[in-house]
Structure 1
């Protein structure tokens, strides 16, 4: 049995290593689950974020690595059970010269500039928080956005807080810094958005088999140990287990 899965370059979730092989937390999870349900050949297809949903919908591959679940996306694809829950954060220049710690803090600075990846939920989150469209630069991939922060073209790149921490560690704290978004002014705990694998809506057999194995595997010692190698902890895993 062969399954083709699409991924994007977004450490620690997925990336292409020096040997040209797909790796990352989401790739590892997919491989473990697919092997357990009897898949003998896994094909990894690198693509861009904007092509993930349309690609699986058109049948160019069988499933996508996890992405945030939204009602709009659920109209196009079928999601698995959640596999992680992660909040947003910024990647900024070292020292955080504009003291940016939330979308609201950036919206208050009308000349501040934010970078997002085309099609990702951070774009909508930014606009909902009052950031003007003229303040937002849309990039095709993460590498372009990171370079824009480095060069000063933008003041912050919005992505997952976890992903930004990994990036800042790899690049070096003297160059870039990861900032986790602060709670809203009401002080209430915000519900973290969930990520899940996605499938063609007609491919219910694969989705059901993956879901059954995910329910057995998620939160197990083996799962936690493997995810820890990529920086995912109980903070990201446990919220998904209650769904």
Structure 2
């Protein structure tokens, strides 16, 4: 099992990931996770100011910020993605969330195929609050496409690169579902604990929906399919999953 790292200032633990995001977060004892979705997504510069104001209104500091859901105009090149990640991490550094290059905040970043934003924008975010309900505190698993993270690039390690056949998409889905399960195990959760599972692809997943996704319990609370692509060229399929106590629209 992957060891969890404490981020006591935020009231949560996280799975170490890559420099731009952690692989997932879990609320500490005495805390629970709230997910807030913007009614209209906001570009990064506006979104982080709005998030800080929202947290302040709830008597929470920026340290409580534990997960972020982004929407980008189009998939990045490998170099473009690296440059963007440095820009994004700069916002977290302003809040002193990065220590010794370790990032505790989970993230999903996908690209709507239709009506994309003009600039990278925040769609939703999650944060910790002191526990007020008897339900579990919750978790958020960061999004993953069909390639291992932390390698020198995505293209050379992608599952069934460029293969959008039923067989190709099935193998991509199996790999991503396995990664979701690995991260959930590290967070002490299973599909039964989820309150929301998201799938991001522009390709037809109906041929594999029942046998690969439904059969293993990944859609036990329903499945939200976003007509969007992963954030890097050549990737085709992404998922994330969460189990939170409260969801709001702001």
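Please treat every number below as a calculation from the coordinates, not as lab data. What you see is a predicted model; the values in this text were computed from it and never measured. Cβ atoms are built from the backbone, for glycine too; each structure is taken alone.
Identify the structure, out of 1, 2, from whose coordinates distance in nm of label points 7 Å out along Cα→Cβ at positions 3 and 211 was calculated to give 4.1.
Computed on structure 2.
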Given that helix-only ellipticity at 222 nm (-39500 (n - 2.57) for each DSSP H run of 4 or more, over all residues; to 500), derived from a single structure, equals -10500, which label among 1, 2 identifies that structure?
1
